[in-house]
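The data blocks that follow each hold one structure.
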Structure P
Amino acid sequence: MNTMDWRMRAFLIGGMVGAIFGLASAYIYVRSVEKRGAPPELAPSDAVGLGLTALGLLRQIASINEEEKAKKKTR
């Protein structure tokens, strides 16, 4: 039961942080488009760049546990 507790907490916190980050990103994007007064345009190269940045962030998050394991081995 204890295992489910930390997992559930991780999912809830991750979901909330992701939702807040997504809403903030959308708000910033909409404001910048409205400020320009032109319809939104997203070039394919920009979309690829955003996707690669998101993948890089996910890789960093996934490696957090691996870095902790490596630190424990060197002690």
Structure Q
Amino acid sequence: MLILYICTSIGGVCDTWVKETHFDDWDSCMRTGYSNSLDLIKEAGPEYVNKHRMYIKFRCQKVPPKKDNKIEKGV
């Protein structure tokens, strides 16, 4: 799972975006984090980035496997 924090230095506010995409390895998650960060900066544009002193931080987090909710019956 990739967690992105879109922040402004002015006011110190961050919004959180969670991407619940499965990554095969740590490298894939990190590369996606950097790529998505750059995309968000480009999308915001230089005027917004400069005015709000926008920055992105992110982290990758391993998601525990989902438990099967089936109840086994005794034989």
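So distance in nm of label points 7 Å out along Cα→Cβ at positions 12 and 44, computed for just one structure, reads 1.8; which one of P, Q is that? Let's see the in-between values first.
Numbers: P: 4.4; Q: 1.8.
Going through each structure in turn, the value belongs to Q.
Between structures P, Q, where is Rg/Rh (Cα atoms, Kirkwood Rh) highest? Spell out each step's value before the answer.
Details: P: 1.15; Q: 1.24.
The structure with the largest value is Q.
One of P, Q was used to compute mean count of other Cβ atoms within 10 Å over residues 28-35, and the answer was 10.5. Which one was it?
That value comes from structure P.
Comparing FRET efficiency 1/(1 + (r/R0)^6) of positions 4 and 52 (r between Cβ atoms, R0 = 30 Å, to 0.05) across P, Q, which is largest? Write out the running numbers ahead of the final one.
Numbers: P: 0.35; Q: 1.00.
Looking at the calculated values, the largest one is Q.
Tell me which structure, out of P, Q, gives -30000 once helix-only ellipticity at 222 nm (-39500 (n - 2.57) for each DSSP H run of 4 or more, over all residues; to 500) is calculated. Present the calculation step by step, with values, prior to reporting the outcome.
Working: P: -30000; Q: -13000.
Label of the originating structure: P.
Every read-out reported here was derived from the displayed coordinates using simple, explicitly stated rules and does not represent laboratory data. Because the structure is predicted, anything quoted here is derived from the model rather than measured. Cβ atoms are built from the backbone, for glycine too; each structure is taken alone.
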